[in-house]
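These are the structures in question, set out in turn.
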Structure 1
Amino acid sequence: MEIKSTNIQGCYILEPVICRDARGVFMETFHKKKLETLLGGPLEFVQDNQSVSNRNVLRGLHFQKGEHAQAKLGRVVRGRALDVVVDLREKSKSFREVFTIELSEYNNLQLFIPRGLAHGFLALEDQTVFSYKCDAYYYPGSESGIIYNDPELAIDWGIPDSELIISEKDRRLQYLKELFP
């Protein structure tokens with residue numbers, strides 16, 4: 001597995017080695033010891049989540065606050081998605097920075113997202129399956145988020161706003177300056 005840094009401290013792209021032969025394809029999608037070595041400490045995933053989204057569905061930008069913050073390891077099993085993370089760790093060198101990457105069934109890339117980052121994605125194909133592991137359980141009382149079109153973040157989602165399919169809950173999320181004045 002090849003591991004690459006991003007502009008956000010502690011956020012990594014994982015590219016698996018893919019073995020192809022007459023039978024098909026094999027790849028290792030998770031290796032705890034390799035990831036723990038990279039992170040310099042223990043990591044225990046406790047929950048796996050999966051969503052299926054049609055083209056132009058935008059989910060996010062979500063995060064869990066405080067003691068319920070979650071590190072995630074995400075990948076697209078089917079389809080394609082524009083994956084977006086924002087560093088919300090006030091003491092981080094990359095505080096308020098944005099990182100985007102296309103994850104897909106075609107490139108097999110994964111993204112490790114440390115605790116303290118907001119996360120969202122835009123499905124680029126119908127029936128895009130996004131799967132991710134979390135190192136903490138979901139806790140409704142700690143959920144929060146940043147509005148997808150926050151001008152401070154200036155995220156280019158690649159399609160006109162009018163074509164985005166967004167839940168009412170996500171349309172009511174706050175601006176970054178409201179959360180971190």
Structure 2
Amino acid sequence: MNAKPCSNSLSVKLSQVMPPDTNPHGTLFGGKLMAYFDDVASIAAIRHARKNVVTASTDSFDFLAPVKAGNSICVEAYVTWTHKTSMEIFAKAVTEDLITGERQVCATAFLTFVAIDEDGRPSPVPAVYPETEQEKLLHEGAPKRAEERRERRKQSKGFADMFGTGYPWSR
């Protein structure tokens with residue numbers, strides 16, 4: 001498989017935030033924004049792998065500014081690093097007050113996707129290479145983030161084993 005530049009996978013979604021998408025404070029539901037991230041990041045992963053993908057993890061999802069009803073929200077994502085069958089995707093969201101033109105980054109996140117074959121098994125993905133300084137910075141830090149994800153996953157499995165499938169009051 002030939003390596004591909006990060007920019008090949010760039011995916012963008014632009015939407016206007018409507019009242020049904022907001023909470024009682026008139027700001028976008030966090031879960032709605034997270035769903036936008038998962039959608040756009042999955043497109044970036046599929047573009048890179050040219051295979052179906054599944055979300056493996058979402059980490060460091062940081063809400064930085066509120067997104068108000070009537071604003072636009074633009075989510076951008078691209079593959080920053082790959083391993084054998086997995087891809088790290090960086091995503092950011094920019095909100096814009098469509099009346100004043102004021103824009104600000106309102107959220108960032110890293111997501112990991114795994115490419116799958118026709119049988120639903122992990123499938124190899126091409127390597128990715130950075131071209132811009134920003135891409136290089138993200139690419140260089142990816143192995144450390146991948147290790148942190150592995151450690152967090154071990155901890156999550158430990159919690160799953162500890163708490164099991166029952167409710168605390170049913171034991």
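Of the structures labelled 1, 2, one was used to calculate helix-only ellipticity at 222 nm (-39500 (n - 2.57) for each DSSP H run of 4 or more, over all residues; to 500), giving -2000. Name it.
Values: 1: -2000; 2: -10500.
Structure of origin is 1.
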*Thinking of 1, 2, which structure, once FRET efficiency 1/(1 + (r/R0)^6) of positions 52 and 68 (r between Cβ atoms, R0 = 25 Å, to 0.05) is computed, gives back 0.10?*
2
*Upon calculation of distance in nm of label points 7 Å out along Cα→Cβ at positions 60 and 124 from the atomic coordinates, which of the structures 1, 2 produces 2.9?*
2
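If distance in nm of label points 7 Å out along Cα→Cβ at positions 92 and 116 is computed to be 0.7, which of 1, 2 is the source?
Values: 1: 0.7; 2: 3.2.
Source structure: 1.
Computing Rg/Rh (Cα atoms, Kirkwood Rh) for each of 1, 2, which one ends up highest?
Numbers: 1: 0.96; 2: 1.03.
Looking at the calculated values, the largest one is 2.
Taking relative contact order in percent (Cα under 8 Å, 6 or more apart) from the coordinates of each of 1, 2, which one would give 28? If you can, show how the numbers build up before the last one.
Working: 1: 28; 2: 25.
Among 1, 2, the structure yielding 28 for relative contact order in percent (Cα under 8 Å, 6 or more apart) is 1.
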*Which structure, out of 1, 2, was percent of Cα pairs over 13 Å apart, for residues 100-139 alone derived from, given a value of 74?*
2
*Value 52, calculated as percent of Cα pairs over 16 Å apart, for residues 44-131 alone, assigned to which of 1, 2*: 1
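Read-outs throughout are calculated quantities, based only on the coordinates presented, and are distinct from any laboratory measurement. No experiment lies behind these values; they were computed from the predicted model shown. Cβ atoms are built from the backbone, for glycine too; each structure is taken alone.
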